[in-house]
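Each structure below appears as structure tokens.
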Structure I
Amino acid sequence: MPLMAHTSYAPHLAVATRAAMEAGALLAKHVGRPRRVQTKRSAIDLVTEVDRASEQLIRARLERAFPRIGVLGEEGGASGDTATRWIIDPLDGTNNFVHGFPFFGVSIGLQRNGVMVAGVIYDPLRRELFAALRGGGARLNGRRIRVSPTRRLSHSLLSTGFSSAFLKRRQPYLGWFERFQRSSHGVRRMGSTVLCLASVACGRLEGFYELDLWPWDMAAGWLLVEEAGGRVTGLSGQRAVLERSEMVASNGLIHREMLRALAPR
């Protein structure tokens, strides 16, 4: 897809931005006090009525503006066209949200023929809006952002996540965690993939890695990192694919070191 194709999706990004901010306001209103909390795939995989209300709001805004574009959402599943589709995480970091821990966000990405072309991530408590267009760079509250210039893993701060599948297969999670703890400034496990990817994009973190992800976890953040000058691959360095459920994202400068640390031992 030509780099200048980003100009075609500026209207889409504008609508997604408004939807993300409106959904974020809903989350901020209810943080720490949802009325109903349920479990999905495991006892630590939570969903609330606010997750569902947020997705319904976002879907309504997107479908009203672009009725021919399909939607894939964490709570509502897939509908419509798959060649061009929105990929929505209406509340990433639900456990944090339930407990009032201030690290959760909204993510909306637009995919065209397998390529992410637009994306927005909104942190409603910090009022930080991350946005990117393919070929158009990445921005935070309208200001251009770049990944960290750090060149060595030993000087880097990383992040990861332990999915609901962690208890079923603790390795390789624990092995990787120990390796990176020894070889970097530390590994944070903050509970929101989308905000971790946004943090890589704006240089607060040098790298992120995780298994057992879903397309809505990765979509917008993947584009943000690449448009901010970073690199995104699978755990073995292969081309990243949303359906592969694994990701390594970095500033690009420490990527090879991260891949070596993630290699089977």
Structure II
Amino acid sequence: IKKKIRQTKYKDDLTWVGDRLRIDKPRFVELFSAACDGMVDHVKKLLKSPKVRGTNNILMVGGFSESPLLQKRIREEFPSCRVIIPQEAGLAVLKGAVIFGHQPATIAARISKYTYGISTNTKFDRSKHPMSKLKMVEGKEKCKDVFDKHVSIGQLLEIDDVQSEKSYWPLYSNQTQVSLPVYTSTIEDPSFVDEPECSYLGKLTVDIPKHGSDKEVSSSFIFGGTELKVQAVVKSTGETTSANFDFLEGEP
């Protein structure tokens, strides 16, 4: 190891002593500079939002929050804010999860991490829709793969409140089911569900009457403590179908 160290451009900054590698302070600080810069830039971006205007306190939790380098940078970059670092900051997230598990009502609202919507078909508009999205359905021009937004990224979501109810209809006249594919996106206003920023979350399938002209299905999103519930109601019968997507099983 000593030989390898002497062959690198960092030979003046690294020393192998016994079974340990010693790194000079300037080089050690440089190792974390990119991570600290990214954290500072992210906080600056958050503080520019009108939703958090007037913020006076910054609470640092998680393992990285215990780093003296990061603590120093945060205090230097945001001198007007009081920086709060709890004891055992690295365990704060874990402890909070345990407390939340026992007392779900502790959290009254959450900020949406993603934009949520349903993949649907709309009337094709040749002035704005790409021809690759044209789909002929029973003699009518439809635009496929449209991202119909229900919730925007960064939106405040009250726990268990119904979000933006919207209506959908079967694509074909002889359908006995309506499929509602649910997607997320990392941008605020996606146009189509196959854009690189979009991800498939799951699907809700709703049975609809075989006969009759009223086949409208009303869908809504409900965000609970640890899960997203997508609910659909058949307007003509009042029958309700729902699907749950657990936040703890992946990255919804």
Structure III
Amino acid sequence: MMSLIKYIGITMELTAGLILLLTLTAFVLWSALYGLFCWLQPHRSYEWNCRVVVSIHAVTVLSLSSTFGALYNPWPFTHPGGKSNIYEIVTMIVCLGFFLFDVCWCVWFFDEETKIMIVHHLVSIIGIFASLITGLSGTEVGTCIFLAELTNPMLQFRWFMRSSGVKDGWLYELNDFLFMMMFAVCRCGIGTFFLYRYTTHPRPKLFFKVGGLALYLVSMVFFGQILVFAYHKYRKMYQRWRYGDKTKIDGDKAR
């Protein structure tokens, strides 16, 4: 598959029109996959089927960004802002097509919980599209995709467990803890260091630096929500242990 991708990148000139066509194709395919799950699982809610697609996307782009990043991409902390290679472009097109699908879904089923998600998706869409059109900064965009999606499978797994009536137990608690820790490490720890190295590097364009800062600020909003959730969750857990309260801990619903 990698040889095929490399061959396509060598033999085909990735013009703006072709990139747009491939992105629309990815959008249609993600939308069709969602429609297929709705058809196969009519007893499930629209959100359930959407989250199945979200999970598949997370695993897909994690596989692409990690494999291509390890084998073909330059080190993002020291060599950002360079020309995007075909592997980075493929990853971004797959991801951009999904974000277009998901932002449409969030707008169609708009509620209070989707507001910040729409902002996150719009910032991501603008950044990925700009990288594809300019042909630059694919390395750092791929890195951001990897760091952002790394905790997504755990978030979806939590939602599926809660929707299935599983709201406690060691697996549920372990998943919650790992999600919060990995989010803090990836977005606050590695993300902060990466943003510092990126904004102080002379090569990347100012537009991408501003975009990286915007995405980082959105992540901090998410992290603030997680901190509030963690405080209430573990405060209840401590009270149950301290005072013998047998009431089950029911964490706040999170996306």
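Tabulated results
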| quantity | calculated |
| --- | --- |
| Source structure (of I, II, III) for helix-only ellipticity at 222 nm (-39500 (n - 2.57) for each DSSP H run of 4 or more, over all residues; to 500), computed value -10500 | I |
| With relative contact order in percent (Cα under 8 Å, 6 or more apart) derived as 17, matching label from I, II, III | I |
| Origin of the value 21.3, where mean projected area of the Cα convex hull in nm² was derived from one of I, II, III | II |
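Read-outs throughout are calculated quantities, based only on the coordinates presented, and are distinct from any laboratory measurement. These numbers come from a predicted model, not from an experiment.
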